[in-house]
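Structures for review follow.
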Structure P
Amino acid sequence: MIKLLRIARREYLAYVRTPGFWLSLLLLPVGLSTIVLVPMVMNRSSPTPIVTVVDFTPYGLTAVVRKALAEHGPGGRPRAIVATPPDNAGANAAEAGKRLSPYLQGDRPLPGGGHLEAAVIVKPAGQSVAIDYWSRNVAEGGLEQAVGDAITAEVRKIRLQHLGVDAATLARVESESPSVAFYSPKAAAGKVELADRLPGLAGLAMGMLLWMVVLTGAGMLLNSVMEEKTSRIIEVLLSSASVPEIMFGKILGVACVTGTILAFWMSIGAVLLTLRSPDLAQAMAGVFLAHARWAYFGLYFAGGYLMFATLYVTIGAFCETSREAQTLLGPMMIIMSIPPLFMSQAIAHPDAPLMRTLSWVPLFTPFMMAARAANEPPLWEVASTAALMFGITALELWVAVPAFKSGALATGRFDLRLFFTSLARRQAP
């Protein structure tokens with residue numbers, strides 16, 4: 001045990017003393033903030049698009065579109081500016097789109113200035129209307145939906161008036177907006193509140209946190225083992241410590257490195273949240289303390305990290321260069337990209353057949369079970385999936401001990417035959 005802790009301490013200090021560690025410590029919130037703020041900044045800084053409406057109907061729908069696009073824009077701005085169409089656009093309904101194409105392509109400016117982003121052509125279609133939506137951006141769909149909804153509502157109102165429904169009745173019907181209250185038998189007070197949603201958010205956060213730790217620790221473990229194998233330091237370690245002590249020492253050391261970064265910023269975040277919103281901070285603390293969720297999260301977090309870390313250490317022992325490591329880890333990275341796709345869905349559909357099935361796949365177990373924590377899976381499922389996860393980890397260790405020693409002492413490129421030979425000839429390290 002003493003040798004294991006010494007190796008872990010050596011591994012920890014080797015990373016903490018590097019400038020990269022401190023850069024990671026300082027830049028972590030910058031990266032997370034950038035992910036959140038960049039889309040907001042882009043929405044606020046993007047110019048307001050210019051839209052024109054060519055109305056061939058007698059209903060005067062231009063004003064309806066102008067009102068719809070004047071609302072709900074970023075930063076309180078209108079979603080779009082409705083400009084007067086060029087004179088030649090209203091000559092023929094069939095030719096209106098083609099006449100507006102030069103303005104949409106940017107070849108011609110509008111008469112009032114600016115470049116056209118989209119055009120709405122409204123034309124009669126039997127007793128109703130048809131809408132041709134032209135846009136410079138083929139991927140844009142938000143304005144199209146807003147324009148279509150506004151025109152549909154206005155045409156429906158006009159048709160009802162023609163059928164004899166008076167304007168006062170229509171206004172009264174449109175003003176009716178029933179209130180909706182969300183209740184659940186699992187909510188403490190019956191009515192669903194923020195405190196009832198926090199367990200699901202906490203589960204998603206823990207799952208994503210484990211995913212980030214695994215990805216970060218993978219690179220550290222691989223690089224550490226490869227460097228020591230290349231410099232022959234691993235042979236010195238093998239002469240003075242057992243393989244399990246070396247493996248667990250490295251895993252523990254890297255876990256402490258990533259834990260230090262996360263603990264630092266999580267502590268700062270907890271302090272800021274407590275000062276800004278004490279009630280929310282108390283509710284979040286209650287989420288982890290209630291129903292022993294701290295033990296639930298800790299079980300899958302520790303088991304998931306150990307399962308993946310053992311795999312990465314073993315792979316690193318068979319690699320001479322980072323290129324070989326990337327080749328071996330390529331399939332693993334593809335698999336690791338799957339859990340985030342399902343974790344957010346596990347909050348809304350924790351008992352969906354696919355979510356429950358993935359919970360029994362060891363590589364997905366810690367992520368899926370963390371995300372499903374809010375639904376409080378039955379104890380038998382928790383015990384069974386945890387036993388399966390640790391059983392796979394024990395099998396990994398049974399394979400990893402001789403494989404690590406054979407790979408660490410081998411020279412040259414990764415040899416699959418050498419890997420399986422090390423398993424066939426298992427011997428005490």
Structure Q
Amino acid sequence: MIYIIISILFILYIFIVIKREKKYKYDTSKDYIYDLDKNLLKSFNLKEQNFILTNEFLDYDTLFMKVKLSKNLSSLFFKPYFEISGVKHFVEYAAKGTRYINISHLKEKNNSIKLHHIFLKSFDVEIFGYKNNITKNQKVLILAPHADDAEIAAFGFYKEMDDVTIVTTTAGEHGFCNYCNIFSNDKTKQAIKKGKLRAYDAMTVPLLGDVPVSKSITLGYYGGSLGWMSKNKGLKASSVINGVDDMNIFRKVSHSNIRLEKNVIANHSSFLNDIKVILESVKPDIILSSHPEIDSHPDHKYTTLALLESMKAINYKAKLLLYTNHLTLSETYPLGDIYSAITLPPNKKDFYFDSVYSFNLDKDSQIDKFFALEAIHDLRDSEIFLYIKSAYKYLNKVIKRKIIGKDKSYYKRAIRDNELFFVLEKENLTNIS
């Protein structure tokens with residue numbers, strides 16, 4: 001009998017291992033492809049030298065360590081990670097090849113490094129560094145495609161900056177709604193309620209990051225419509241939800257010092273005009289938006305493409321900090337557990353950036369970010385306390401997250417030791433598309 005139980009458990013775990021490897025949607029035995037050579041600071045051997053950062057490293061706000069992994073059998077079963085001065089840096093189950101470990105959090109000269117379920121192909125490593133010259137007094141504009149993207153990507157960053165304006169471009173009235181069944185089975189009413197709640201969340205949640213309501217606005221364009229509007233210039237967009245026929249019920253701009261029209265037609269021309277007015281009014285030094293080459297969500301991609309088109313039209317230039325909340329290659333990014341570090345994402349080919357900026361979050365900032373995310377209605381599992389069926393579905397989801405490792409929750413993705421941005425300098429705006 002004992003042999004049967006052991007056999008069943010073994011087969012079950014093999015199934016889990018296979019599911020884990022497939023969840024990434026890319027080959028985890030391949031190198032990450034990044035050309036960082038111009039930013040190389042030092043090469044050394046981890047066995048021959050202590051893991052020491054000398055004074056010249058401490059002048060850099062962002063540091064990465066290039067390592068080469070060999071396959072480790074235990075990494076099929078246990079999460080593989082580096083532990084560097086108390087911060088965990090995860091790689092994939094069964095990872096092999098070149099990876100770039102984010103060591104930007106290191107401030108001490110002497111640092112400890114431990115390997116958990118990881119074999120190094122070579123103890124020769126390289127360190128790359130970036131100086132981004134970002135200061136608290138620079139004006140910041142954040143373009144958030146939805147009413148959670150600013151918080152997921154950059155809550156810690158914008159809480160530390162002195163002058164921040166947040167613009168949410170779409171209503172996000174379409175798609176799955178965590179709480180809609182509570183009040184109505186009417187799809188139109190659900191969409192309108194969802195869009196309105198997201199609009200109010202977009203304006204009020206930034207208060208937790210010290211951004212006043214007057215500096216948070218929502219443009220109200222229909223969710224999923226930005227790509228269509230870009231390809232059908234001049235035509236009026238409509239919501240994918242029948243009965244939702246006025247985007248202006250989601251548009252909240254009159255409370256702001258930015259002089260935008262209260263009511264607009266949902267088309268590409270209106271969208272570009274909105275962004276131009278915002279740029280000319282805010283005059284930002286730094287703009288945060290999604291990286292259009294590596295973020296898979298169409299609203300994210302076309303928000304940034306509209307930004308670039310608007311900047312070109314009025315000859316406006318600023319430093320761009322580009323983030324991804326939906327990596328094209330895999331929704332499992334960033335890898336690993338909550339509170340661990342975000343490192344460079346997996347990629348099959350080069351995409352353009354001038355530098356990388358890692359903004360470190362201390363424990364208090366991570367707690368503040370947790371409460372900001374928790375305040376956003378769409379990120380909560382709101383029904384688990386109301387229905388047994390909902391509680392069961394939630395428990396099933398948690399089990400899958402923990403055993404198979406298929407954790408796509410935004411709390412896991414966002415509450416980290418750092419926030420990561422790809423930097424595009426203002427003289428190079430034409431290098432992405």
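A short reminder: the numbers here are calculations on the coordinates, not readings from a lab. Computed from a predicted structure; not experimentally measured. Cβ atoms are built from the backbone, for glycine too; each structure is taken alone.
Given -9000 as the derived value for helix-only ellipticity at 222 nm (-39500 (n - 2.57) for each DSSP H run of 4 or more, over all residues; to 500), which of the supplied structures P, Q does it correspond to?
Q
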When mean count of other Cβ atoms within 10 Å over residues 193-200 is computed for each of P, Q, the largest belongs to: Q
If distance in nm of label points 7 Å out along Cα→Cβ at positions 65 and 353 is computed and equals 4.7, the structure in P, Q: P
Per mean count of other Cβ atoms within 10 Å over residues 113-120, the highest-valued of structures P, Q: P
Winner on Rg/Rh (Cα atoms, Kirkwood Rh), for residues 289-360 alone once structures P, Q are ranked, highest first: P
Structure from which 27.1 was derived, Kirkwood radius over Cα pairs in Å, options P, Q: P
